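> Listed next: structures, encoded as structure tokens.
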Structure I
Amino acid sequence: MEEKRKEGKDEMEQDVYVLAVESSCDETAAAVIRNGREILSNVISSQIALHTLYGGVVPELASRKHIENINPVIEQALSDAGKTLDEIDAIGVTYGPGLVGALLVGVAEAKAIAYAKKKPLIGVHHIEGHVCANLLEHPDLKPPFLCLIVSGGHTHLAIMKDYGEFEILGRTRDDAAGEAFDKVARAIGLGYPGGPKIEKAAREGDPKAIDFPRGKIDGSPYDFTFSGMKSAVLNYLNQAAMMKKEVNPNDVAASFQQAVIDVLVDRAMTAARDLHQDKLVLAGGVAANGALREALAAACKKRKIEFYHPSPILCTDNAAMIGAAAYYHYMKGERAGWDLNAVPGLKLAE
């Protein structure tokens, strides 16, 4: 590896190609990333159609599908990028958090490739990957910056102090925002996946029709709670059924979505003000929600904060974001050992 990089040029001037693998939930994904910022390929095999039949992700089925899909997906990513494994400098892979069986498929595959081809192995935190999705589209974006991370399993406020280094300011005490979207969507008969279906229904509803609570945690201004909001929706639906009152699902969706957005914007703006942050990065699956992006953009503009968010395709689980994160670990000289394992409850920072 070192001999390859000499030839009179500094290592920082060399192009670095990372093959990345992502399999933390129900997308089997692989990508080739150049220098942490340029997508050469980004292949995603989604299992949404399969899991929709069950109203949510079935872990064992997800793992089986990953096993079926992972080799073809990686081969396609290399082909799309016009690269062979011999031209790849490092292998990056998500090792947590996520579904343990799903993670194991990706980790085993990445380890096998790295071992066979004698390539460095880089373990990546899935949520760090979501944040790094922004680096692929915003070449001027560099840490430190404030992050609002909103996904199916996580809702965090954090500061990315440097590449790969995070300070957690606040997190959800119960449901993640994306999880609450899925549960409310199911309750009002919209089905799975909840986030996109709530957003679509909300466009036809009145966000002021129902006043759902905006929960706060005493003494923790940056933490989130969504279980009370979710329970309020279920109570509203139950009371309407008992009174035989007709429910407009679009109004429920719009009012619930607005309540979630109000909470997310409030916490993010409070942290930006208190900590004198002038950049806000939105990340995670729920970052694809157009109403949330619009509300944050307006709030940031009012306060002269630079606002960044990825395109919808990079909000959902993908391997390009993992490749971006892996590049910076690689450049720091960080390597995973052959004992790298899936860590379903992996924390972003203590």
Structure II
Amino acid sequence: MTARFVMVGGFLGAGKTTALGRLARLYQSQGKRVGVVTNDQAHDLVDTNTFRGQGIAVEEVPGACFCCRFDDLVSRVGSLEASERPDVILAEPVGSCTDLVATVVQPLKDLYAGRFEVAPYAVLFKPSHGIRILRNQSAGGFSPKAAYIFKKQLEEADAIVINRIDELDPPAVEELSRLVGEQFPGTPVLRASATTGAGFDALAELLDQTGAFGRKILDIDYDTYAEGEAELGWLNATARLTSDAPFDLDALLTAILGDLATVCRALGGEVAHLKLIGMDDASAFAVGNVISSDTAPKLSLPSGLHPREADLIVNARVAIDPAVLESEVKRVVAMQCAQAGVIAEFRTSQSLRPGRPVPTHRYTEAKN
């Protein structure tokens, strides 16, 4: 059986997890079996647990991006094929990764042509940083090298999807559409909201197309790419939360996110993405996000839970030293939990700067 492989890219905080969750439900409503593969530089992913909590079959490729763990990607897809026999495989790459056409799309189309039908490669545009980057306003809060990655992601896209239009007023949407069209001429531009579902019929229609897609091989400077990624501090941590009395999980997550965002601003570190998931022992859960230093904390999936015990996962991507980031996350979580009468016991914590990408394969010209 040939499975449809659908990879949706986009910068950290662009809304990939929400978008893929909506696409998964759309395909399921059409009677299709769906599997998801997530990807990140470290273990303990909020995204993996979010999909799992929604009842979606999911596998994870941790430790590096799809391009550097290409064989692991194929292996995890194989696990989904064995257990779920999916009609559609949705793949979520690392949000700071680019050059995916040359290192993932083309190898899949060439080496596994009889196994996968590779869909057009859509990239979600993140308005909060993207509008500043396209206006050349101080690299959107990041260094020029991180902004370089943002632009390269858009350059290789078969279609650019301006996401989060529900958070923008119509003039801002029009300006973004104009800027994207001017800087990436010839690339289709869609407008959508992964939160509300607006524009997703058009996105699904595009992803169902066949033809000469996934052929934009980038001219890319891997030194700049590697340095741009390395400027971001990454933290993945897990903690067990316990209390003698029921506590408001949604309020606690919101307080932690708000305090973390304030701390990062004070330290001068632009937030690429802060995301938390809190889960009770019955696998009900809440998810919260901060997607830039200028945006407020948001519970993308509120739970209404008042548990006595819960598990917390924190994924932080901020342009500060990862050791400082780890220390501040632990301090803020402990302080906010104490104020809520909750004890936080950290189980795991991993902080890092992403290493230089070393792709398993890199095609210098499109073969398929």
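We did not get these values from a lab; they are worked out from the coordinates using the rules stated. Nothing here was measured: the structure is a model prediction, and the numbers come from that model. Cβ atoms are built from the backbone, for glycine too; each structure is taken alone.
> Comparing I, II, where is FRET efficiency 1/(1 + (r/R0)^6) of positions 16 and 312 (r between Cβ atoms, R0 = 25 Å, to 0.05) highest?
On the way: I: 0.40; II: 0.70.
Answer by largest value of FRET efficiency 1/(1 + (r/R0)^6) of positions 16 and 312 (r between Cβ atoms, R0 = 25 Å, to 0.05): II.
> Tell me which of I, II gives 15.2 when you compute mean count of other Cβ atoms within 10 Å over residues 232-239.
That value comes from structure I.
> 22.6 is what came out when mean count of other Cβ atoms within 10 Å over residues 96-103 was calculated for one structure; which of I, II is it?
I
> Can you spot which of I, II the value 1.0 was calculated from, given it is distance in nm of label points 7 Å out along Cα→Cβ at positions 240 and 256?
I
> For which of I, II does helix-only ellipticity at 222 nm (-39500 (n - 2.57) for each DSSP H run of 4 or more, over all residues; to 500), calculated from the coordinates, equal -13000?
Label of the originating structure: I.
> Of the structures labelled I, II, one was used to calculate mean count of other Cβ atoms within 10 Å over residues 320-327, giving 18.1. Name it.
Only structure II yields this read-out.
> Here's a follow-up. Out of I, II, choose the structure whose coordinates give Cα extents along the principal axes in Å equal to 60, 47, 40 when calculated.
II
> Starting from the value -0.33, -0.71, -0.79: which structure in I, II was log10 I(q)/I(0) by the Debye sum over Cα atoms at q = 0.12, 0.18, 0.19 Å⁻¹, for residues 184-263 alone calculated from?
Traced to structure I.
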